[in-house]
Structure P
Amino acid sequence: MVKLDVITTRGGDTGDTSLGDGTRLRKDAIRVEAYGEVDEINAALGILRLHLAGDGEADAMLARIQNDLFDLGADLCVPGAGENRLRITDAQCLRLEAEIGAMNAAIPPLASFVLPGGSIGAAHAHLARTITRRAERRAVTLADAETINPAAIRYLNRLSDHLFVLSRRLNENGAKDVLWVPGATRG
């Protein structure tokens, strides 16, 4: 169980922070950026959930995802491959795939790219999706520099797909999608 009784420690006042294993690292290190962006996804999903009044299924999916994101943050904040560490798993990635498939089954195929919008919920899902893509890029950069759990990158990739399909579901299964019109503003 996690117990946080002291929040202000002053430990980061010089630009360093502690990783999950106690190692000190600069706050602008790639690893810290990667799990910080995962935290940002979680905050964006918290806002999205506020706009899902009456949609218990979507809220339940997002609640599971928010918990997964804490697992992912714990995974990324501890370097190395220790056996007893909390890691994101392929089972969590597969659950996202199953949810994507179930949502997408009720949505007609796209004839164009989708612009973020249509509904408040869909717009917030798109914002969370773009934050997820940024977190995925940072995780890839981290993986180029250090060994990380490969499921972490897979999870972020699936999550961005999940949020895209969720945005369409929140737009009345695509009926309220705002479609890109190529060249529409060229004059």
Structure Q
Amino acid sequence: MSSTRERALDAAVRLVGEQGVRALTHARVDAEAGLPKGSTSNWFRTRDALVAGVVVSIAEQERADLTAAMASARTIDDVVDVLTRLLEDATGRYATRTRARYALFFETTATPGAQPSMRAQRSLFEDWTRERLTDLGAADPDTAARALLATGAGIIVNRLTVAPDTPIRPIVELTVRGCLV
């Protein structure tokens, strides 16, 4: 069984992903999670702390998905296949989580207390991506990592908003191979 904290965070992700950041209140999280009133505020005393907690929770889930999926990727084609599947998942079965992440990106610009969490999580993703691209032989892994992450973000935004059928693999393959030049 999930802990009270995990239930609150899962409920918060659902609320933000389905209803937007305005739905993110301690009381609504408690209700969505089926927790007694005040439970969420026991873990996250302020709204900034709640936003930061949700940001970290989403990032940890996404990193776990990424790490597990990439464990067997050995070749460039393997990496392209894995990234394609992850982007399909991000805009399909995990679309609510992804929408929550993007909503929180913008929320943190107005929530100074949550900005350090967002920056720290982004840095972890950049480091991880840089290491994978270094392993594949990227000549400039710093620029390559930023380019690959930006491309993935663009695919996600397009698929979740105006172009849900955007093909993923050709874009990922072009980007990954371009990162290795």
Structure R
Amino acid sequence: MTEKEKMIAGELYNPLDKTLISERLEARRLLKLFNEIPEEDGKQLMTTLKTLIPNQSKRCFVQPPFYCDYGYNIILGKQVFFNFNCVVLDVCKITIGDRTMIGPDVQLYTATHPLTAKERSSGKEFGKPIKIGMDVWIGGSAIVNPGVTIGDRAVIGAGSVVTKDIPADVFAAGNPCKIIKNIEN
């Protein structure tokens, strides 16, 4: 199994693998280009974004600046919106459902490290996928941790740190993020 296959599978992998370094550098090149394109050049923005994030549906919009590790592990449903300055560490798949809105400065982390110092000192890391449902709204500066699933139509309050799964049809907020109330849809 290659280091890339291990990474995508959520197993311990070596992030200094030549293929992974090369792919991160290519993503950085595309991000630099994307983040510097004038906003009035919508066609170039969309073309560059499609190259960076090939797994996206129709009418997605990502407001620069935007940052990610690879891009190819991000799967966007229809009409997904990212506001300014989002960070997406996509060493594993991040799946985002249709019409989901991601506020400014939101951070989605699939990347993580072993808990024991001995394992961490090996330099290996791993990831856990994130799944965000349809019609979700994640408020500004929220952080979604590795392995979290957020259910359809949920709302995550600004500044929340989501450490555990959040079900559908709830408003959740805080650090750690907890259900505040149900939402009737």
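Each value in this text was obtained by applying a stated rule to the coordinates, not by laboratory testing. Note that this is a predicted model, so its numbers are computed, not measured. Cβ atoms are built from the backbone, for glycine too; each structure is taken alone.
Where does the value -6500 come from, among P, Q, R, when helix-only ellipticity at 222 nm (-39500 (n - 2.57) for each DSSP H run of 4 or more, over all residues; to 500) is the thing being computed?
The correct label is R.
Work out which structure the value 26 belongs to, where relative contact order in percent (Cα under 8 Å, 6 or more apart) was derived from one of P, Q, R.
Considering all the candidates, the number was obtained from P.
Given a computed value of 0.55 for FRET efficiency 1/(1 + (r/R0)^6) of positions 33 and 137 (r between Cβ atoms, R0 = 30 Å, to 0.05), which structure among P, Q, R does it belong to?
Answer for the origin of the read-out: R.
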